[in-house]
Structure P
Amino acid sequence: MILNFMSINSLIQIVLYFVVLFLLAKPLGLYMAKVYSGEKFFLSPVMSPLENLFYKLIGTKNILENMSWKKYAGTIIIFSFFGFLLLFVLLSFQAFLPLNPQSLSNLSPDLAFNTAISFISNTNWQAYAGESSLSYFSQMFGLSVQNFVSAAVGMAVLIALIRGIVQKNSLGIGNFWVDFTKSVLYILLPLSFVLTLLLGSQGVVQTFSDYAQATLLDSPTKTTQIIALGPVASQVAIKQLGTNGGGFFNANSAHPLENPTPFSNFLQMLAILLIPAALCYTFGQMVGDKTQGTSLFKVMTIIFIPLLLFAFYQEQAINPKFKAIQVDQSTNSLQAGGNMEGKENRFGIVNSVLWAAATTAASSGSVNSTHSSYTPLGGLVPLVLMQFGEVIYGGVGSGLYGILMFLIITVFIVGLMVGRTPEYMNKKIQAFEVKMACVVILIPCFTILLGSALALMSETGQKSILNPGPHGFSEILYALTSASNNNGSAFAGLSANNPFFNILLGFCMLLGRFWVIIPVLAIAGSLAQKNTVAPSAGTMPTNTLLFILVLVATIVLIGVLTFVPALALGPIAEYFSIG
């Protein structure tokens, strides 16, 4: 056996997932490179008229402009601000809008504030139950629209950074409106359309009918149960492909109408990492050196797989509490073969753990199991993957530009260590780029630790904790980590739908998104203005195995030094407390 704690069946499922992911990532990545390079291809006859119509609406002059990084960043901020206002108003007045068959009321101002920020920042943190809080109109025209928009913004920022690396002696980094439009029309919409059809074929509901009522067969009083319905498949498709994560139902992808079969589960897990993985190949193609993209892909995979296997091992292990009371876990139907608490029997441990790792490595946040019910060290893995900055594949666009910030730091450190000029892609890495990269890395760390401290010191924060002790600490730490890194998944157990948490987490989401985007674009602008330097004997290669391992060590070391003290008070302390 390769791994004595893993069955052949479990190993096959994990291997199959990665094989399919790797096979699809390269062709999709090369396709996206063609999209952003302006080449014509099979979708052009269909999408070009829509693209041109959009350009006419905003003005052809604006499309031809090669924006400076400040103009590019300012456009994103203004665009996102108006998106926030529109969604906030929609949620605040949904009771007066159409497609509300259940006559659901308006959201409170603090919840509407939190939700609007959550979806424009690609976080999709949900402090509410979707089926009992939001109308069909709010779900479709509010949340689903922002699922496309926020994902496209992240992809546009990445493309601007790539242009900054490629161009020389240029004051511009491209046009936001062009990058944004191409991301939506040529990538997100077609992929979402295909995935929606596939999910619909598996039984994911898609309807505008009223909620259904069913009579319980085993009830002597013929009690009826309301079954929530809605346009689910279309929202699930973009929530996964855009690494958004917001579920139509409160149970998210554990709900049988949102994720009914093993195949729908596989498709959704695949969609979470598909675009982030493919963008590595897009990067290599656009910078003219495919090995640079594959090197970043290897870094992500080297970190991801050991953490995945560690989490699986922890969830597969026998619960020490069961051993203490002499329960034979191998024959206990509720816990046979490992920790099944909080997991769907339809998916089992391997698909639950694989999803938990994928959704927190990416900035997705969708779940098909309850992370709070994981073993202490099993639940540690999703926390750590987010605290690494969600650069292990990461969100669409945001994961790759995030890992490039770590790469800049690594190039600078290694250059100082070996006495070589810090360079990347034939451009000098100087003080400005290093400072901006540090800001990108440190802002989420700052909001996580400061936000957790504020929550733990406040009376409201303490009362919102369901479980006392280390597990309750983990609930707070997980919520702030999820919000600050624009993930959106929840540990469960924390009563976060109150003004204190809605406002605190809302500001963390804002800082974690836009205070990261601005310095990334500043780096793009700085690199675009530089001339290239010819490779020399002092040039440090960034596509070798040695550099890949150093970059892995840098990401892990920064995450460990920053968060181990906090983790020691939460999941690690809980681990020692139970056995």
Structure Q
Amino acid sequence: MDDLHSVVAIIARCCGIAHVRSMAQAISAERLVGVRPAPRGVNSDRFAFVLVLAFAVAVLALPTGRAPIWAGNDARWVLLARDVVEHGHWLMPEIRGLPNEGLYKPQLFTWSIVLASLTSGHVTEFTAALPAAVSALAAIGGIVAIGSLLWGVRAGALSGLILTTTPGYFVFAQRPLADVMMSAFMVWALYFVLRARRDGSLAPFLGFYACVGAAMLSKGPPGLAALVAAAVATWCGGGRPALQKLRLPVGALVLGVFALPWIVPYVLLAGPAFVHEVLLGEYAHWFVRRHGVAYRIAHMPSVLLYFLPWSLFLPAAMVWWRRSGPDAGRAFVLWWTITLWMLVGLSGVYSPHYFLPVYPGLAILTGEFLARATASSVRRELRLGTIAFVVGAIALLIAMVLPFSLSGEGPVYMPDRVSEKVLIGCLVAIGAVAVAVFNHRGMLAGLGIIIAVVLGAILAIEAHTSAVRRARYYDVRALGAAATTHTAADATVFGYPDLSLAYDVYVDRRIVEIGPEELDRLLAKPSRDVVIMTRRRWTVAAETAGAKAGWRVLESRNVGGVDVVVVGAVVR
């Protein structure tokens, strides 16, 4: 019996779902005959799409808006959208009263947050994260469509499950970042260019260039990486003559139309600043600033770390590719993914969320392997991947039991309640045993499904519980509330020596960053204003004029492992 048919049929018998059983039969027939049978009652392709999308909603979308805004990159989009809602600066929004702060990013993602906030009339943590969550789901739908287009519904469904449960994708899917929207448009750009390669008609090419333009309008020139990836993949598949099939003149026209809302207002309203600070100072130096080539190359393998546990099966996939012979669709996706990986990895600045466009391609390639390969052809490599998965599962169980400290955002994702640890521990143990069983029976699709289900359940738990830990670990909300409560509406909140934009989300007052000299003058006498700084800096400042003038700590909270205080003085 076909392995995926077996897994789904068992679920159907246990749950009494006839539609699930019919989908399993359709998938099995597709593999054996090579042609999809006519659907009976329910279209199997559509049902598989809905099933995967429902799974993605449960894992990625339901916890949207529960965590606080804690990172400066996230806060930037929130503040730009808030300025549009409150002051109507649709074309060139401001941050802290500085219009040039909006120049560095196009407006599409900002407008999407504004659209989500129109009903309530103000930007919230939920409305800020909603466009990213919708984009993440759109990308899932896109790779299901790509996998189904190239190799059938089985490959598409598995690809969607893999991307949904990719840790590097999960972490950023619920954060207000334009990278998520840009990645979704890139996924659909890949779908349309693959469609165009099949029929050569104009419509899919227009869809491809529209998606590339929307990706560009989401985050700027990085969105054009999809065009570069398509050109490289096309050239590798057919040489220079094949590039003519991309209809580049048509693409230039479409991209020009999409660039108008971004370029024209900024050039007209802030021409010199936009040209020198953004086009030349930001984007032109993207590949030549800050870090050397060695530093950039050293960070490129981190993609495989964030793609765990699926990256454990990539060696077996590569062996199967070599033994199974060439496949035009696989080659195109592979070169597309490698190109994006190289473009992001060699950029002058490293950040984990920059690699978001790479994960969909890896998910599609892994999904194809699990859907189409036979275990006997890669038995040794598959065994190594399975052993590594089981060892990793054991290491995770040990990490939850042994008390030790983690750096960075590690504490946010480490379960801290006994019930949560027991539940995740049981899921990990079940997953490890099931993977070993499915590998022994040579059921690759079943192996992929069980990993996705177990990992999805763990991520769904983490999505809800980590939001509480994040609010405690990055307690910017309480500091912002304290600063607002202890100041008048016309007062100022000073940040020494600087203050992340995340505080602007929660402080309903004017914020000004100051240096040491301004701080000394401020603390020399009582004031209606307050200062936000680390406790260590306050301890040093209090030894001078601060304590004498009546300044004291009004609130103290943990922000990323650092004790941050709000200090103020009583004015008599």
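Where a number appears in this text, it was derived from the coordinates with a stated rule and is not lab data. Predicted model only: the values in this text are computed from it and were never measured. Cβ atoms are built from the backbone, for glycine too; each structure is taken alone.
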Which one of P, Q has Kirkwood radius over Cα pairs in Å, as calculated from the coordinates, equal to 24.3? P
Determine which structure produced the value 0.40 for FRET efficiency 1/(1 + (r/R0)^6) of positions 146 and 322 (r between Cβ atoms, R0 = 41 Å, to 0.05), calculated from the coordinates; the candidates are P, Q. P
Can you rank P, Q by relative contact order in percent (Cα under 8 Å, 6 or more apart) and just name the one with the largest value? P
Value 0.4 of distance in nm of label points 7 Å out along Cα→Cβ at positions 130 and 258 was derived from the coordinates of, among P, Q, structure P
Out of P, Q, choose the structure whose coordinates give FRET efficiency 1/(1 + (r/R0)^6) of positions 346 and 482 (r between Cβ atoms, R0 = 35 Å, to 0.05) equal to 0.20 when calculated. Q
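When FRET efficiency 1/(1 + (r/R0)^6) of positions 162 and 274 (r between Cβ atoms, R0 = 35 Å, to 0.05) is compared over structures P, Q, which one is greatest?
Once FRET efficiency 1/(1 + (r/R0)^6) of positions 162 and 274 (r between Cβ atoms, R0 = 35 Å, to 0.05) is worked out for each structure, P has the highest.
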